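Novice: Heads up, there are several structures right after this.
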Structure 1
Amino acid sequence: MCGIFAVYRYSGDAEAYRQRCLDLAKRIRHRGPDWSGCIVADEHIFCHERLAIVGVDSGAQPLTNEDGSIILTVNGEIYNHKDIERDLKQSHVFKTHSDCESILHAYAEMGTDVVSKLDGMFSWALLDRRVSPARLLVARDPIGITTLYIGRVNAHPETLYISSELKCLNEECDVIEEFPPGCYYDSNVGDFVRYFKPDWWDGDRIAANPVDYKLLRDTLTMAVRKRMMSEVPFGVLLSGGLDSSLIASIAARETKRLALESEASEIDDIDARAVRHFPRLHSFSVGLEGAPDLIAARKVAKFLHTAHHEYTYTIQEGLDAIQDVIYHLETYDVTTIRASTPMYLMSRKIKSTGVKMVLSGEGSDEVLGGYLYFHYAPSDDEFHKETVTRVKNLHTSDCLRANKSTMAWGLEARVPFLDKQFLQVAMNVRPQDKRCSKDVMEKAIIRRAFDTEFEGAGFTEKELAEGPFLPHNVLWRQKEQFSDGVGYSWIDSLKETSEKKVSDEAFAKAAERFPHDTPQTKEAYYYRELFEKIYPQEACLSSVVRWVPRTDWGCSADPSGRAQAIHNKAL
């Protein structure tokens, strides 16, 4: 992934404004430390900060077609780029080996239809100068794994600003919106157009498919496999919980397969290059000394034979990082900041090892109803509706955290659980098969799908011969939310620090100080205060969404999993 910044129809002299745009784009250079690019075309400016993962030697951006009439700047990875290239009907000159260039040439043939053809995570802006006025097309991936914002200036409503992060826009724009996932913006239409419309998107349509364990396992395996597309060393984030451990297990098996096929020269160099340079899968975990996640991750890493890296941080190191975390995350949401801080610290350590990309387990809890508060769902239908709502809002919480915590250090995170094909299977499983209860652990269907002792999982003899995917006590470990698993004293210390930082008098006037989205706890007040010190512009508030459980189901409003009574009733 990278950082993109573009200005469409600048009202003044665009060439004179170029240096200001370079300065603004520099604010997201952490996302793309490998190279920078800028193209000024008429009244339009396109900038790019590059993190090189695929097409390392030749993939500099912005990209242009043969005559420069189409300009493209992309943040993301297109996993099916080879299929797209094979389906092109005309002859095109490819200037790079980047997977992103496929967008450019496919657009030239099919226009906006290209967006729905893409399989990957992406945010991009394209300028088509073949028409007058020039056409702007901006798109974001279906779930919002990548971050994207659009800004406007009241005095010049025809001008649009596009950026991967808020910090490029907050001083330039009067109005800033988060670009909606699963949509594109077409200047010919003058509005957003939804292109991602799967049958499960309507939460009122209750899923009815009985669970197919083999299909569930096969689609997740394929999701991991396609995300191993890399020319640089990569690894896995491993908390020792179910989600990250499953991804690590699949990746470890796929790494062995790729290494064997690479030796036999049965696959092409791009798919195998990272494995050739880094033949043993590397795993990474973080926590306070003695944290539950560190202990569990150690066990999983030993079982999978990964090259394991364990990072401990102190509470003081975490507290010292809070302001930087809010700067990079661009949110004041309590649960996002709690979980992002250790991830932010770990990402810096990971980058120092030479790894530039990691696989991560985000999305599973939303898709499968894995948060502990799902135990309180009043009915099957309500359980299903909540999973749909949570998936639709992932871009405001876990996707935002995973993207910005890692990209703060130029590290890319890929999330197999949010693969389009896996979502199509998992989101259509009927809720009575998914639902957790006092007798059924959360996410039981994915646990069974990878449990070689479960007769209904449909394992082949070859799969069984490879042995278990995970130790039984890991596969069936109760959910720990990341901010809890890194060490219970982390959240406790955040609350204690907030009590000291925010006086009773100040908190009593919270509604006066923050009339929009008033903080309900001192911890929330503290984060809001830091946020508005960094981003004082009112336009910056519109993109922040707070993550809270369903209190109307009778569970605690505290986002910590430990706050839910079911946490202490592990089966």
Structure 2
Amino acid sequence: MTSLFRYFRDYLKESILGPLFKLLEALFELTVPLVIAYIVDSIIPHGNQGDLVAMILLLVGLACVGVLMSITAQYYSAKAAVGYTTELTQDLYKKVLSLPKFNRANLSAASLLTRLSSDTLQIQTGINIFLRLFLRAPIVVFGSFIMAVMISPTLSLLFLGMIAVLFLVVSLISIVNSRLYLRMRKTLDELVGQVRETVSGMRVIRAFGQTLRELGFFKEKNGTYLEQQLKAGFWSSILTPATFLIVNVTLVTLIWQGRLAIESGLLEVGMLVALINYLLQILVELVKMVMVISTLNQSFISAGRVQEIFQQESEDLDVALPAFTCQDKERLLVVQELVFSYPKAAEAALSGIHFQVQRGDFLGIIGGTGSGKSTLLDLLLKFYLVPEQQLQLFIDGSSPRNLREWRQTFALVPQEAQLFSGTVRSNLSLGKEPLAEEELWAALEIAQAKEFVIDKGGLDCQVETSGRNFSGGQRQRLTIARALLQKAPILVLDDATSALDYLTEKNLLEAIREELPEKTLILISQRTKSLRKADCILVLDKGRQVGLGTHEELLHSSAIYQEIDQSQHSQEDLA
């Protein structure tokens, strides 16, 4: 947790002044019972109205100063808490973006979302309450106890016993609640994940009439979360009545013993009133401390979850990669005997993969579901690392110096076309400096998207979240245009033409080959027709390479490729 304290550096002044003003407020409050005791014992018996008015004005003055101190403390505490959380959230977001793909997948998107929002807010609440009360509450409690010792050492033992019993009760309940809060956070991750999945798949759920089923799943998970909240709420609710019970028992005992002390001449009435006031002050502060402890329990759990993210190893894009050279300046990508296994996997996801790609080549990759196409793509982009000898990339005969240069060599269009709210222009220019309109329209024309963009109002037409106001094929063509603007030597289309009809796909691939002859194209596709003009096609099956060659060569040499091609022809004949 210590690394999280570094965010206090910019708010050190506020973190000191907030508790300090609360401390001053507490000190003023501790003098109030003594003033009241003086009024009861020294002023009222003598009927001195002038001194009585002066003492009342003094009490009003102490109250006004206390309010001013409290407002100032609230301001500094809130400023420190909000500032701390702002910087923490920014760094946490940056950390999440820097995590390797495997780490992000293990943590899950729902858990990351909860930690970025709910957990950071809980930390902010904990810091705010802590800065306001961590000095005030103990000072009032122990200050009241010391004052009680000064007034009556014998009766002050009641205060000591009360504080010890309350400390024991609070500690036991806090231990139980800490475990419950941790379970609640994990359940909340699962609940957010389910809601996120349901919302994103709403059309499919409705199309298959599974709304009631999803409601049932949500009700079950939400019921579990409710049950955990009720348990935590039950134990938390015990604290306040337990506190009042213990304090009130102490109060009755104090009045009883105080009366005996007054009758014995060992104590004055005003001093007993002061003791009762100090006891009530302790009661108020102990109730606050119960709230603080409950909040801090949750905040510490949230801080642990956030710290877990920071402890993950970031992906260093600038770390040096082994240097390789190649005499053939046209050679771009070399894969030889590539083998890869996911962590803790029983068998290799890929094995025996070998091929070469020259500058300007068109490489096709095909295979059934689970054949390893996506895994191979992750390796080509170095989302997972393999020995350097198995995978080499060359730019003008030299290998990239680091991961940043390696990935900048690829322009990726993923399976799921992702657009962002804004305009067509902002989506096309994503991650780059403002581009000239001529470049944007040229990329749209190659991607076969120019016509429908004009129909929708041009480059500044609005794009809704996830591109909901565009069809699937239109979204794919816009993401292809965006990738073309990256100017990367290798364009990777990961089944990115699946929503296009054959004619549009044919025109798209021909335009890329004709307008950008120097660009190397890697197309992952399920259609053999899409790969007919590829210079080389890699066929995968269950993680192994079972074919490599042109369309015509594979029709004679690869049984699996023949089966895929024939099945697609059969479907066309049936259609």
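Read the figures in this text as sums done on the coordinates, not as results from a lab. Model, not experiment: these values are computed from the prediction. Cβ atoms are built from the backbone, for glycine too; each structure is taken alone.
Novice: Quick one: helix-only ellipticity at 222 nm (-39500 (n - 2.57) for each DSSP H run of 4 or more, over all residues; to 500) came out at -21000 when computed from one of 1, 2, so which one is it?
Specialist: Numbers: 1: -11000; 2: -21000.
Going label by label, the one that fits is 2.
Novice: Right, something else. FRET efficiency 1/(1 + (r/R0)^6) of positions 90 and 490 (r between Cβ atoms, R0 = 41 Å, to 0.05) computed as 0.80: which structure among 1, 2?
Specialist: Structure of origin is 2.
Novice: If Kirkwood radius over Cα pairs in Å is computed to be 24.3, which of 1, 2 is the source?
Specialist: 1
Novice: Given that Cα extents along the principal axes in Å, for residues 10-57 alone, derived from a single structure, equals 36, 20, 11, which label among 1, 2 identifies that structure?
Specialist: Answer by label: 1.
Novice: If mean count of other Cβ atoms within 10 Å over residues 402-409 comes out at 25.4 when worked out from the coordinates, which of 1, 2 was used?
Specialist: 1
Novice: If log10 I(q)/I(0) by the Debye sum over Cα atoms at q = 0.10, 0.13, 0.14, 0.15 Å⁻¹, for residues 82-329 alone is calculated from each of 1, 2, which structure is the one that comes out at -0.73, -1.14, -1.24, -1.30?
Specialist: 1
Novice: Continuing with the same structure: Where is mean count of other Cβ atoms within 10 Å over residues 162-169 largest, in which of 1, 2?
Specialist: Greatest value across 1, 2: structure 1.
Novice: Who wins on mean count of other Cβ atoms within 10 Å over residues 250-257 among 1, 2, i.e. which is largest?
Specialist: When mean count of other Cβ atoms within 10 Å over residues 250-257 is computed for each of 1, 2, structure 1 gives the biggest number.
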